[in-house]
Structure 1
Amino acid sequence: METITREEKPTERLARFEPFLRYLVDWEAGLEARPLAEVVREAGGPGGVAIHAIDLTVGFCSIGRLASPRIAAIVPAVEVLFRHAHELGVEKFVLPQDSHAPDSPEFEEYGPHCIVGTEESVTVPELQSLPFADQFVVVPKRSISTAVGTELEAWLSAHPEATHHIVVGDCTDICVYQHALYLKTRANALGLEHEVIVPEECVQTYDLPLDVAEEVGATPHDGDFLHLVFLYHMMLNGVRIVRRLE
């Protein structure tokens, strides 16, 4: 029976949360790899597969106030996935990326980052240097939504043959989450049997510990916790979470 407890002390709430948190940790530990070739076969061939790489830009990996070593660390795995997918014949690579105006309202929450025309807004060199980078479709975006005010919907509508969508990039709990759920809810609303897949080793989020946040006057952001919770929440909404695609 569902209940809402409003009179608990903080220590009591923490104790009540513990079993579920243990369940989350065990769930994540049990994620399994899936062969990428299997995904291609289920999609009816490479034309049915699209890889969506969210915000894998210099500004989130190496330069700027939002650059995170945690996010930079997934780039090699994403590069391997791109290469493997291309070897299997996949040609659809969609790259939604922040490309903000200098006076973007979003800077009130996150501070200036990835301003259009700056180095921060450019795709990471590891992906840019791939020999098939000319096939990338970059989708500039001006908010944490990859769908609002972008060309994403136009691309999806123009490629109805893409039924299996692989989502990688950052941040797990922000833009990756919004993108994966948009793909899934769009498919549900349109009656489309699409599969949305998120390989855990190819997504990540930033970390801002409590002590550091207090020192700089920012909002804390536990990267490990939020990465885990939002992976789980994507799964609850029909997104397939795997350890990796190999």
Structure 2
Amino acid sequence: MLRFEGVSFRYPGDAQGMVEDLSFQVADGEFVAIIGASGCGKSTIFRLINGLEKPDSGRILVDEKPIQTIKNYSAFMPQKDLLFPWRSIEKNICLPMELAKVPPKEQGKRGAQVLEQVGLADYAKKFPKDLSGGMKQRVAFARTLLSGADMLLLDEPFSALDYLTRVEMQEWLLQQWEHYHKTILFITHDVEEAIFLAKTIYIIQDSRPFKEMERIEVPLTYPRNREDLKRGEIVELKESLIGKLRRSVSL
């Protein structure tokens, strides 16, 4: 379990601050979406979780242990795929294992298994230039999986994709989550995407520094399909979330 306890943080030279006395938690294996207006602090939450930034006060715990005492508890997937163009697909996804000094034979075995699972086994010897945008994001996700971390931080990974590809990738991501049982935190500006993917949505509504995130449970079970988004209570939830975001922008 991930838990924030009274966390406050401000960047150097920022008198206003980003986060003040924030507490929330995420259960193991949970799929959580974080939504909020641009610049509200969503990405700062990720930077605090993965240790790139340190709280000015408060604690961040994983399984009741301070994160600074734990190694390889989270892996980050940014908006851009950041694949190395000179490395083949199999070499790209094996990079985390290479850095961790995993034996080459074991790298190849694990890499082949994951490429098979994500539907890219036939592209192992290809290079990033040979793949579509959606395929590149699959490769980036596979690389994130092979870090070995149980918590995946996904920062708007589908935002640059066209609508149809984005829809396909959302459905594909749920399949991977159900297969690997990872804890996923997913940042998005897309309310419908958050509803379709997540079990729990945290919404940031406060002006900076924000002190809380409202927790909303999505009234859908898994597996899900696009028709679920047409249900009356889901349409109402979508409109409610959009209204909350609009009000937060006007603060």
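Listing for the model above:
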item	result
With mean count of other Cβ atoms within 10 Å over residues 66-73 derived as 12.1, matching label from 1, 2	2
Given 15.9 for mean count of other Cβ atoms within 10 Å over residues 98-105, calculated: source structure among 1, 2	1
For distance in nm of label points 7 Å out along Cα→Cβ at positions 10 and 34 computed as 2.0, the structure of 1, 2 it came from	2
Which entry (1, 2) yields the derived value 1.6 for distance in nm of label points 7 Å out along Cα→Cβ at positions 50 and 130	1
Which of 1, 2 yields 2.4 [distance in nm of label points 7 Å out along Cα→Cβ at positions 90 and 106, calculated]	1
Identity of the structure behind 0.55 (criterion: FRET efficiency 1/(1 + (r/R0)^6) of positions 18 and 82 (r between Cβ atoms, R0 = 25 Å, to 0.05), calculated), options 1, 2	2
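Read-outs throughout are calculated quantities, based only on the coordinates presented, and are distinct from any laboratory measurement. Not measured: the values here are computed from a predicted model. Cβ atoms are built from the backbone, for glycine too; each structure is taken alone.
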